[in-house]
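**Student:** Listed below are the structures to be examined.
No value in this document is a laboratory result; all are computed from the given coordinates. Remember, predicted model here, so these are calculated numbers, not experimental data. Cβ atoms are built from the backbone, for glycine too; each structure is taken alone.
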Structure P
Amino acid sequence: MTVRWSGHTGASSYKITATPKNSPEPSVFAQFSGSTVMGSVNSLSPNTVYRMRVEAMDNAVNVLSSAETEETTAPEVPLIYQAYSKRSDSITVEFGVVSGATSYIIRAENEDGFFSESLVNTSPGTVVGLLPYTQYTLSVMSVNTGGRSQPSLTVNARTVLVAPELTSSSPSSDIIVIKWNPVDHAVLYSLVMTMEGSDMRVRLNTSETNVTFTDLQPGTTYSIKGNAWDPDGNQGDDITVYQITRPPVPGEVQVQLRLVRSIDLAVYWQIVRGADGYTAVSSTGQSCSSSLGTQCVISPLSCSQNHTITVTAENEAGPSEPSAPQDFLTFPCPPELVWIEEPTTGNCSVTWSDVQWVDYYIAYVKRDDGLEENCNTTGTTCYFQCICGYTYLSTVFAYNLAGTSPPDQIVNYTTIPCCPDDLSVSLISTETLEISWSSVRGAELYETIAADGSEWIHCNDTAPVCALSDLTCDSLYSVVVRPCSETQGCNNTCSAHTRRTAPCAPVILNVTQVNSSTVEVFWMATNTEANYTVIAMSLSSLLTCSSSGTSCYISVSCGSTYDISTYATTTAGQSLPSYSIPLETGPCCPETLSVEQVTQSMTNVTWSAATGARSYVTSLTSPRGHARCHTMDTHCLLGCITCGTSYNVSLEAFSITGHKSECSYHGFSASACCPSSVRLYRMNNNTLRVYWRSSPGLYNYTADLHGTRSNYTCSATNGARGCDISQILCGEVYTVVVAPLTQEGSKVTYCPRRLYSVSCSGNTVGMVIYRGRRSVD
């Protein structure tokens, strides 16, 4: 027994004493140096309780301290009776049990260094985890609370061969094949086959590594037990595998079309022995399965297929042979491609791709207004009449003995939009055409094109109206409206309408005033077969003239300001007016003009106001001289007039801008000159003679005497130079005026007056005295 203690200071040695607790056997002791802290005591009795005492002693063998404990010694060494192997990974050991042992340890070793200890409760005990067909050395130790005994005497034993790893299969319903890999050191193999539910066994020995069992029952489970034998005739591990043969062929297979939510193919059969499931396989690659039932459904069912159906039963061994094939033709597929064409306008065709297993086709064509037609054919094309502006929907069904193809694609074809048949082209301004029409079927957009040979203008709109502006004036345009759709594009077959734009606006080149009342207007003309109208507009009047050439005359009024423009007119319409040219005519001549002689050398010319005149120049001209005045008034005083002279009277009227009109009037004759050297002479019989000196010419004169109490007049004709006045009152102061008479017989009023005093001599005229001149009243 081994004891361990803690060291004591000053101890030079330690002593261990083992004393049996319940036995009269003597104590046993052992002594150790002072540096030792663990020691063993030998020669103790097995399976005995000992009191163990440890004492620390000094050099004088005096006990410095001590401690005690109780422990039990290990049991006796067991004796092995025999060792044998029944499994390739274990050896069983039979040994004698010993008193006081609570368990046993079996030790196994081999020459390759393997070592293991296995704890068992009693005999026999088995060591596991060993290698097959290997020699081992085995011993046994007993164990209690005190520890383990010494190993027993060893024995040798060899493990048996490992069982062959059998693999089984059933290649057909009456055969099972068993195969295995060779087992090392095996010289023979034994196999035993037993049918489930039967006492029949088949035994055989073989040195091969495969065996085939034939003539077996289909769908039946067999157990196969196998083991290997070593050269010493020891039987190795056994192994049992179970193998079921493949099931028999299903019988009475039937195929039927099933219409539920979809079109399926139902396959029916009879149950056979040993089958875990059934599989129906079509030649198309589709299949269906069932574990316990007698039917399954192949779905989805494809169209245009010729199915060859076979059914196999299955279990874990594999499938049976297929049943007798059953043929079934499905309904045809719809054509994969369907399209509508319009080879020529109004003639359409619907064409489709060919489909297998089809007897005939029916093509349906429906117009978007509800009209529907169909055709039945064995070919792949049907023809129908199509009208512009409609959408046609078409679908094609294929037929065979199994039925009709399912509905598939519906193709649509929209014919090209119709051309408008009520197109109206209107000129809404000189260079703008408005094109309008009624909406046509199928048109999503309208493309309007106008071309005149040199330019191309177009507009796109969804409304059935379009205005083409900024066109070339006086041009003949060809207008086409092309309705368009997104699918078919534009209709290029629509007829054109022609419309000429309004003529171009002429350009006035010059305005020439021919005379006071006439102007000639010149313009540049670029239009074809156009008439031109000239408009002269003033504040109070509108004047026109027309011509198909490049000029015309227009009568204008004096003293007016005109805006002159021209425009062209053709059958297409009227052009814009040209830019206006301002024209100012000369002012009018005064309607009336009068010349009044104010004095012998001065006249007063008066005239009526003239339209458009701002100032005037009045002239009196004669070979003997002229008089002239410039005024803004309607009258003018002209001096330096020669009496007794005939004058030409003229007037020039000027506008505010300097335009001048020359006006001529009737001539003016100045009155005869006032007589000079007027004298008053006394004659007989209270008569006075008035004498004067006159200008050459046969003028008539009148002499007037004006007094406070009486007035006297006498006349002289044909250039006479005097006249007499009788019965004069004397004692008066007379104002004497001698004046010539005008052609109209009126008296000139501007001649000077002279004062004469006529005294009385008795009752008669006395002295006549000149008193001087007096001013005109």
Structure Q
Amino acid sequence: MVRRVDWPERVAAVRATGLLEQPEAPGLRRLTRLAARLLAAPTALVSLVTDDRQVFASQLGLPEPWARLGQTPLTHSFCQHVVDGDEPLVVTDAREHPLLWDNRAIDEMGAVAYAGMPIRVDGQTLGAFCAIDSVPHAWSADDLAVLEDLAAAVASEIELARAAQHAEQGSALVRRILEVSQDAYVSIDADGLVTEWNPAAERLFGWARDEALGMDLSKLIVPEQHREAHRRGLDRVRDTGRSALAGQRLEVTAVDRSGRVFPVEFTLQATNVGGGRPVFHAFLHDISARRAAEEQLRRQAELIDAAPAAVIVRDPDGTIRFWNQGAEQMYGWPATAAVGRNIHRLLATVFPARLPEVERALEETGAWQGELVHRRADGRVLVALSRHVRRPAADGSGYEIIETNTDITERRRAEEARQESERRFRVQFHQSTIGQVMVRLDGTILHVNDAYARMVGRSAAELCGYGVVLLTHPDDRAGDTEALAGLFAGEGDSYERTKRLLHADGHLVDVQTGVRLVRDADGRPLHLIGVVQDITEQNRARRERDAAQLVLAERNEQLQRANQLKLDLMGMLSHDIGTPLTAIMGYGELLTDAELPGMLGGVAARIMTGAHRIDELRHNVLAMCKLDAGELTTVRQPVALSTALRDAADAADTVVPIDCPPGSTVLANPAHLRQIVVNFLTNARKYGGGATHLTVSGGDGEVAIAVHDEGAGVPESLREHLFERYTRAADSAAEGHGLGLHIVASLAEANGGRVSYRPGTPTGSVFTLHLETA
């Protein structure tokens, strides 16, 4: 059976205390002296027992050489038996004790009487706390109780010492980590004074550790314009005990010893917040390079968006992953609606060859180019010159396809009569069908793609080093200069304008240009990038369209003048007829009132009938003139229906029963009311054999005035269009032009009312005027 003293886990626990090689701890020294004094023993020991020796973490009263050595082999150890038994060992005279009588400590160390208590830490017996006398000693119960309490205190001291050792080891490890860390580490107290500053901080900010310690952090690395905010933040943490920034990853601006201002990313932690004065720890690193890369990516993205072409990134199965502004404008679908959908289904793509052949070309050569037929969001079909390029996906999961599509629908239509070779749109430079040029600040060309070179009739090699201003029409150069001045003055990052380029053969090329000024990370101009699209054919088509619109406008103006002349003539004739007609009707009334002999009475009646008919036509003509001119207006007033309907019947030269409740009143223009009712009565006479009765009914704030007849009624095919202009039965024998009911419908609407028709019962017609009750 293995003795407890030899247990590996126990021995490991002893070694883990760190006390085997450490100097005597002050706390243990006090406890050993206290034990010797309280127990009246000349010797007291804190003995840590390993598998081959005992080490005195604290000692008092040992003879030499043991006091100097601080340890003995187990042949000289009483404490090993405390460990083996895991219980106290109390001996009055070791010379007579069965376990100890032959122990060498008796003769060589003078150990006769012994009292030892186990030292237990984390469930392991590490050794013994003991008192030793050189003569027989009878230990009292009080002695043993005191020794047991002191042994417990020794165990606590050992635990504290072990914790302190672990803390020191952890601290040393942290210091080593901070020394080799590539991130700057800075620690400050609640007053903002630097308490730690690692080598990376020295390299990043230029201040040595000895210089930085104790300095105000804001004066070391915080730009002057942000120092007040930094101090307010520290005050807020001191007042509230909380740090709103702790645990976050932040980006701020910092300054180094030389005054260089640069962006840094840092994480902040606060300790002892709420339990004392806070201490702040931050890891920082320079992100200038990352910012520059992000800016370059942003500019490249803006260039893609500025290009007057659709740039689309999709998976091999057609799923759209990127959709630029050019694609939005070209196809009418916003990116939010397009991304994630299949491009071939969304645009109803028609390929010049079968889709598998296109995919095979991408698989074998990595590129495909051709013309596609696409359908826009509004249903219109367009022809796109498309170039597909296959490249590895950004996430490394496979491949993706970059499509660059240019709308050539208008150009295709304009070039249908030309040779096939002139209809192809060539692309070379960076898989783009759009002309691109990079220009130095002095105006000389750095790089140019084949699309641009073809646009001006030169080779790309010939254009490198060429002055870009020499390719621009002289009349357009001043505009370029002014726009460039705005870029250099910081009024914008880019501009767009149309201008003319000089082709090598002398003809002009209309182009749409987008120019961006590229700056470095510090905002200094580097060079210019131009995106150029030939819009000559578009401008020609626009000029033809404008010419056609001009002709159309001239014809429209001629029609308006002719229409106005018609209205003027109709108004003049209607007015000139009114004056003699009034005289005729006046004298006619005198004649009909007089007792004329024989047939003269009938002649006078026919004169009045004709005059009333002419007057009705005159009013209709005037109403039509106002309707066509949009000038039909009215002023409504309360009208008593009983009197107004009798006057209308008299005006229509009609005798008809009138059923009108007393006091019935409507809001209407009296002349318009009379004209509408006269029209209904006249139509009843012309088409229905005469009105049989005229009724008035009301309800819900509306009055209905109905004219009834017992004629053949209105054919069903005409009823839907009865109140439209020029509507009349083709087989009607009565005279008319189909305008009367259209006019009364317009008059009713102008008076806030309406007109309606329903078949009579069992035959005939009922025409009704609906007006608002007064």
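**Student:** Of the structures labelled P, Q, one was used to calculate helix-only ellipticity at 222 nm (-39500 (n - 2.57) for each DSSP H run of 4 or more, over all residues; to 500), giving -13000. Name it.
**Tutor:** Q
**Student:** Suppose you compute semi-axes √(5λ) of the Cα gyration tensor in Å, for residues 668-763 alone for every structure in P, Q: which one lands on 21, 16, 13?
**Tutor:** On the way: P: 25, 13, 11; Q: 21, 16, 13.
Corresponding structure: Q.
**Student:** On mean count of other Cβ atoms within 10 Å over residues 52-59, which of the structures labelled P, Q is highest?
**Tutor:** Details: P: 18.0; Q: 21.0.
Going through P, Q one by one, mean count of other Cβ atoms within 10 Å over residues 52-59 is largest in Q.
**Student:** With distance in nm of label points 7 Å out along Cα→Cβ at positions 204 and 396 derived from the coordinates and found to be 2.8, which of P, Q does the value describe?
**Tutor:** The read-out comes from structure Q.
**Student:** Quick check for you: by distance in nm of label points 7 Å out along Cα→Cβ at positions 268 and 468, which of P, Q is greatest? Numbers along the way, then the final one.
**Tutor:** Details: P: 7.8; Q: 4.4.
Structure P comes out on top.
**Student:** To which of P, Q does the computed value 11, 18, 15, 18, 17, 9, 7, 3, 1, 0 (P(r) over Cα pairs in 20 Å bins from 0, in percent) belong?
**Tutor:** On the way: P: 10, 13, 11, 11, 10, 10, 9, 8, 7, 6, 5, 1, 0; Q: 11, 18, 15, 18, 17, 9, 7, 3, 1, 0.
That value comes from structure Q.
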